[in-house]
Structure 1
Amino acid sequence: MIVAGILIGFIGTAAGAAVVFFMKKGIGAASEKGLLGFAAGVMVAASVWSLLMPALESAAPPAWLLPTVGFLLGIGFLLVSEYAVERLRRGSRLQEDTFSKNTMLILAVTLHNIPEGLAVGVALAGACQSGTRQAMAAALILAAGIAIQNIPEGAIIALPLCGAGNSKVKAFCCGALSGAVEPVAAVLSFWMTAAVAKALPLLLSFAAGAMVYVCVNELIPEARGEGRAHSGVLGFVAGFLVMMILDVSLG
């Protein structure tokens, strides 16, 4: 049961990435903007309900301090990463918009999966220490909820990559691998429960800052584009509501 709890988050991400095999080759401009808007909505909602809210609830008084520091560190990390990506892009043959946007999206979602994996590991360790079926069931429910939330996150990586001209297999692998860090983080936190539990508010808010930065700097401008891009706005609303419902219902 512990192994299942550790792996289920990755399975959810891979399942979401697998939708790329059911899409037609290529997507139109309106569909692309809608997808980018959906991705932004998912990430903003996840940043609030999956990351910042738990960080504020678990932080020591003053409850806002550690999450604020983590949030700013996440944004700073993405600023530095974007500079590094730009330097790398200049030495590659890839187009700026495709390389930067997709790379930053993968990085943000991957960072978001790390504290989720840590939270699962802490919950499983606590269940083992208590030795009760109720505690183990609660830990497994948490892991399953995170796995369901990971489904749209795997899709929002794989679909844009495929739409940008990459093969479906490559797009699927990138989407699935973004969730591979989750079981690794879960195993580490399972063995280092006390230290990880104290650092979770900082790590959760760090991931939230990174995701919000990517949404504001990359996804929302791309989804809006030029002119009246209703598909991007509607996609954002749909993504936000889907992730909000999942987070609140399964959290």
Structure 2
Amino acid sequence: MSPLAFIGAALIGLSLGLTGAGGSIITLPVLVYLAGVEPREAVGLSLFIVGTAALVGAITRWRSGEVHGKAILMFSLSGMVGAAIGSRLTQAVPPHVLMICFAALMLIVAVNMLLGRARKDLSEAECRPLRCLGAGWTVGVLTGFIGVGGGFLLVPALVKFARLPLGMATGTSLAVIAFNSYAGFLSHFGEASARWPLALTFASLAAIGVVAGTCFAKRMPAAVLRRGFAVLVLLTGFFILWQNGSR
């Protein structure tokens, strides 16, 4: 295994801690291209690693008062159901097609982050059941299908549908990511050979990264974090397309 794989594991957590999103979208490429894990097996491992790192980050944010309980409940309940459904779809898709779908999603997210405008915090949180449950279910399906925690969708969804301030949306997204990821992981459990040493090592490094990222986030401009992560996602997406597009 390439030593870069362990660096990648730490970067997964660092990204989650910095932005409340993004760690999950680089976990699958790290597992496949740096750790040599088969794509379908990597989906389940990715969910376990991301869920563990996000849980650590959520606890850290909770201590700072940056979580919204009702939004966590609404998005997590519907998200876990969606993750279980999405995980059933993974086995119906050839591995290289799964990676192409993943790469396409990465490019869409990166472009949106680079071109999108920064969101302003709203004065009052308002998580209405119908819209929050619907948004949570949609993100959950994506979580189960391609092994992403969905933070890059959760943060804007929490801002838009639950009307959370950006800081609280970031912390809340980590808690929802943890619930969704573990639900998706349990749905994938038993489909491939267990790689617990690898999973626990990656999860530990990602957990350390998320704590460090949370500390750094308080000192760095949000715009710099957003653009830097968007460029990383964009380059990774093009690399995956290059690797799988000719098959």
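Below, the figures for the structure above:
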| quantity | calculated |
| --- | --- |
| Which of 1, 2 yields 0.45 [FRET efficiency 1/(1 + (r/R0)^6) of positions 70 and 198 (r between Cβ atoms, R0 = 35 Å, to 0.05), calculated] | 2 |
| When relative contact order in percent (Cα under 8 Å, 6 or more apart) is computed for each of 1, 2, the largest belongs to | 1 |
| Which of 1, 2 yields 6.4 [mean projected area of the Cα convex hull in nm², for residues 110-205 alone, calculated] | 1 |
| Structure (1, 2) behind the derived value 16.0 of mean count of other Cβ atoms within 10 Å over residues 54-61 | 1 |
| Answer label among 1, 2 for the case where semi-axes √(5λ) of the Cα gyration tensor in Å, calculated from the coordinates, equals 30, 20, 17 | 1 |
| At a computed 1.2 (distance in nm of label points 7 Å out along Cα→Cβ at positions 46 and 78), which of 1, 2 | 1 |
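Bear in mind that the values in this text are calculations on the coordinates, not laboratory data. The shown structure was predicted, so the numbers you read here are calculated from the model rather than taken from an experiment. Cβ atoms are built from the backbone, for glycine too; each structure is taken alone.
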